[in-house]
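What follows is calculated from the coordinates using simple rules that are stated; it is not laboratory data. Because the structure is predicted, anything quoted here is derived from the model rather than measured.
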Structure P
Amino acid sequence: MTTRPTETGDTSPARAGRQPADVAAAVAQVASDPSRIDVLFPAARRLAVREGLDPDEARAGLLLALPSDAVADAVARVYHQGDPAEKYAVLAALPRLDDAEREARIGDAALPLVRDALRTNDTRLVAAAMGPYAERHLDDAAWRQAVLKLVFMGVPVSVVSGLERRADDELARMASDFADERRAAGRVVPTDVDLLLGPGRPASDTTS
């Protein structure tokens, strides 16, 4: 099971500025002035903790308050400027930002953020990137590679949204090749490989 990244707080002087009294006030500020998210997103943890709220829910509330003409740029900006905990919060909020009923639906504009997370070696970010948003938007080749990366990193593939729906013969072939390479090197094959193989290959073939 993956855990959330460690919070680092918002101690940078560059992040200082007029602060709202609570999370609800911060959300209202972002709704009326989207540029305020640059200051309020890093401050969300402090505001949430003071109220006994979940920091990631507070961050999601700020993102969901963004109007349609600002959402894509603002989400990308706070992701790239953020620490690992803030990046995680952005990735975790993507399914809600992409809700079909939202007027400010982000669509595929956040795909570069998912791809960036998948290039990291942070297991928590990689796992968060493979949620429902990636299930809907990530192309087949990149999605398969990401699933195999999770196996390689030791992250349970149960974190992958839509695994049963999107798994295909090519993913099974890649998993089989991965298992063969591990056995040839005398290394243990992760048990999750079994979940990626087609029905024609017994699970016993993947153990060392």
Structure Q
Amino acid sequence: MYLVSGSSLFYGWFKKNMDSIKGTVEIYDLDEYNYPKFRGQLIGLYLHAFTTGDYSQHIDRETVEVTLDDILQDGSGCMAFVGNRLVGLLAAFPLKRDPDFPADTCRDIPVGEAIYIAEVMVHADYRGRRIASKMLNTYLQEKSENYSYAVIRVWEKNMPALELYKKLGFLPVATISQQKLSANKEEFVMNKLYLAVKIIDN
């Protein structure tokens, strides 16, 4: 009797959660005006995305807060929701504000006319649903009115991300190395690729 009841309760809980996960993905703009409203949720998503999965790293909450606040002071992006749940984030700012971009060796990229996509992340429960692709397509289409190029940076070992960006037309233009902390707080050298795509025809 109790087993049947418990099983029924579990099935109801499981179905409800699966229905939530399978819900329609909606994309909304993110800017300095609505950022304060969603700041707490965005910080939580950022921490989750960076500390789970095959490419997890150590990052503390204060670093996330500073990073997002800095990006959104004059940046923009978009958010993905399934129902009321925040499941994806894309955040970007003008490339000229990225101190690490090697402009001197990437002369084909007009820094003043390029947008830098600083962060793309999706909650682990929702990966594999093309949410990152949907956010990128939505955002790049919008930004093509004001920018001629988009630039993104990715860890060279993150093959799923690299494959996605290449499918969207991004091509490698430069490489840099950074010191990072693994999930167990061990230092390692992360080689990152800068990739660029032209988003407007002149």
Structure R
Amino acid sequence: MAKILLFGDSIMGGFKNGRHTSAITKPIQQAFPKDTVINVSISGATTDDALDYLSLNVLNAKPHVVVLAFGANDAAVKLGMTPGRFNTNLNRIIEKIGPKKVILVSPPYTNWRVASNQSWPRILQFELVAEHVAHTYHLPYLDLAEEMQKSTHVNRYLQKDGIHFSDSGNRLLVKKLIPLIASKVKRKTFRKRPYSASKNTVTKQKNQQV
């Protein structure tokens, strides 16, 4: 049984009507009924906050898989975080968790015409940073902003605030995450599979490994 942690900001928390919901956690748990899915996302959090909460929320839980999804708040105009700092933070977080456990999600598309603290050029910069980090560590990667923009009506994925996800946005996020999580869970299951007590079987299995 794998322990799957969802660690991000309010987007990963399924934020709606002023609170986190099970909109992301529940369908992922249903997709992996034999595993445990825990959502430790924090509303309003940046990668600075992620580093502060990393030991308590993530490392102490000893997860097998961590979906890492920050960036919407990091890219906020008023915060003034640089892409370089975002890059450094992501690297530190991934190193502490262990790259083999991480699935990285880019910052999402946001409607800057509605959300005045958002800037599309900044989202693009932070999206490129996430892509580079994923490539550096050979991580499974979900370019969420890109996936959202494949729709001709991209704003249908957002609530009226232009940042948080609508039901359609949550469904898209879950749909794209499930195959990435499945690839991690399957690899873990294979590695943990017990060998037969038969010496001949053990030898045969070792010879078949690639």
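A value of 93 was derived for volume of the Cα convex hull per residue in Å³, for residues 60-171 alone; which structure in P, Q, R was it taken from?
Working: P: 93; Q: 130; R: 113.
The structure behind it is P.
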Exercise for the section: Could you tell me which structure in P, Q, R was used to calculate helix-only ellipticity at 222 nm (-39500 (n - 2.57) for each DSSP H run of 4 or more, over all residues; to 500) as -13500? Expected result: R
